[in-house]
Structure 1
Amino acid sequence: MTQRRLLLIAIAVAASAPLAAQSPAATDSLLERFVGQWAMAGTVRGRPATYALDVSRVLQGKYVELHMTDVHLPPGYEARAFLGADTSGAGVIAHWLDNFGAAYSVPTATGAARGDTLVLDFPYPSGAFRDTFVYDRTHDHWDMRLERADGNGGWTLFAQYEAHRR
């Protein structure tokens with residue numbers, strides 16, 4: 001079995017296993033690894049997609065704000081996501097806002113971090129989404145996988161990206 005296939009299997013297992021949440025400080029440390037400027041490349045619904053991703057601390061450092069902008073002019077997609085360690089319990093809370101409008105910014109996502117993996121669950125009325133972010137310390141990049149519920153208890157790939165520092 002190739003190393004790439006083993007890595008994909010490991011990511012799939014990590015994404016499907018329930019996460020035991022780590023402490024808010026450890027979660028916040030993982031979120032800090034997002035801070036910076038990134039180039040994202042991958043696919044959305046099987047089509048190539050490229051974004052500029054700018055991430056900074058906001059609201060007295062309680063959140064990291066991910067600002068994604070399609071590199072095309074004018075941009076076809078723009079989003080801002082606010083991720084923060086849940087200080088009232090273990091886990092992560094995320095708010096995702098994009099140019100599709102306010103109706104698509106509800107509900108809030110909840111999730112957990114374990115090691116260098118962050119999984120967020122968005123229980124949208126039209127069907128659940130799951131975002132899995134895996135930080136690669138060796139190469140200082142993020143692997144991102146966005147999936148939607150298939151209605152049969154499984155998940156279908158919606159988008160996947162690699163984010164590298166600019």
Structure 2
Amino acid sequence: MTTAEIALLISGFSAGLALLALGWNIYRDIILKPKVKVRLQITEILTPGDPPEERDTRVDFTATNFGPGTIILQGIRAKTKKFLRKTKWMILFNDFADPLSRQFPCKLEIGEKGTFLLPYRKGIFLKNDFTKIGIADSFSRIHWVPKKDIKRVKKAYIKDFGGDSLS
């Protein structure tokens with residue numbers, strides 16, 4: 001093998017390695033984004049010594065960052081889409097005065113949870129006929145709540161407030 005062939009072989013190997021590194025950087029920085037799991041439930045806030053009739057009930061959104069990397073959550077979104085109808089979007093605001101609720105924008109490290117509380121009373125967003133609800137992040141993605149959570153919470157709303165579930 002001549003010196004020119006060895007140089008060409010080393011150059012080809014270097015170019016392949018550089019392409020591999022470029023591909024990994026593109027995947028890591030552009031494609032690979034943190035995954036967030038969002039849950040929805042009705043939660044009672046209990047204070048020791050309070051009688052049961054004074055329990056405070058809230059709608060609880062919990063988001064957990066499964067990584068990789070940190071993520072910034074921007075807000076709660078819901079959408080309604082029916083067959084042959086235009087999609088309608090809702091933006092839900094959590095209770096800014098509630099000391100138990102995180103506020104948006106919310107930065108979550110890997111493995112960290114953020115809990116966002118909304119009041120639970122008759123006439124809230126649960127009466128609307130939304131099909132999906134989730135939390136938007138800084139990458140313009142929405143992490144949707146599982147459908148079973150939506151069904152369970154809407155069922156509890158109907159049970160607590162009567163047939164006022166759908167508009």
Structure 3
Amino acid sequence: MIRYFRFIFMAPGVIVHELAHAFFCWLFGVKIYNINLLRFNRIAGYVTHAEPAGFFSSFFISFGPLIINSALAIWLFAQVGWVYDWRTLLYLWLGIALGFQAIPSTGDAQSLWQNANHNFLRRPLVILFYPLVLLLYILNFLKRFYIDLIFVLALLYVAQKYFSQIL
């Protein structure tokens with residue numbers, strides 16, 4: 001029962017996560033073979049695409065969910081006020097769901113790692129981005145210790161502290 005509730009609760013975040021990958025594939029002209037936005041499985045969604053030509057495009061395809069999900073979560077959290085009506089609860093739910101799904105997966109890290117290795121001989125400065133690949137692996141490991149919850153709370157704090165008056 002809890003698995004089904006969690007699946008439904010997190011579904012918007014998974015969908016936006018996969019659409020973020022697809023958006024950056026489209027933006028950099030990387031062919032998409034298959035998109036599965038949501039499924040009730042261990043892997044909730046995926047985007048199968050051709051290998052990007054360069055590391056820069058691979059970086060944005062892998063980190064796309066972190067960029068887009070986080071930005072949208074901040075925007076949604078900035079809409080949350082002290083009066084709790086249905087809109088406030090909707091913004092809060094969507095912000096939480098998007099924030100929880102913002103951290104790229106280990107599959108995203110593996111894809112970025114492979115692309116960095118393929119581009120290393122042509123562009124040795126790619127080595128500067130290896131720590132970012134390591135960061136993705138570390139973040140996924142730390143999900144066991146609820147780093148994604150801490151991330152969502154940080155997004156909520158930033159949105160309320162810095163963006164609630166602006167947006």
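Quick look at the values:
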{"read-out": "Identity of the structure behind -8000 (criterion: helix-only ellipticity at 222 nm (-39500 (n - 2.57) for each DSSP H run of 4 or more, over all residues; to 500), calculated), options 1, 2, 3", "value": "2"}
{"read-out": "Rg and Dmax of the Cα atoms in Å, for residues 35-122 alone from the coordinates reads 13.8, 42; which among 1, 2, 3", "value": "1"}
{"read-out": "Among 1, 2, 3, structure where mean count of other Cβ atoms within 10 Å over residues 91-98 as derived comes to 12.9", "value": "2"}
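Readers should treat all values here as calculations from the given coordinates under stated rules, not as data from a laboratory. Predicted model, so just to flag it, every value in this text is computed and none were measured. Cβ atoms are built from the backbone, for glycine too; each structure is taken alone.
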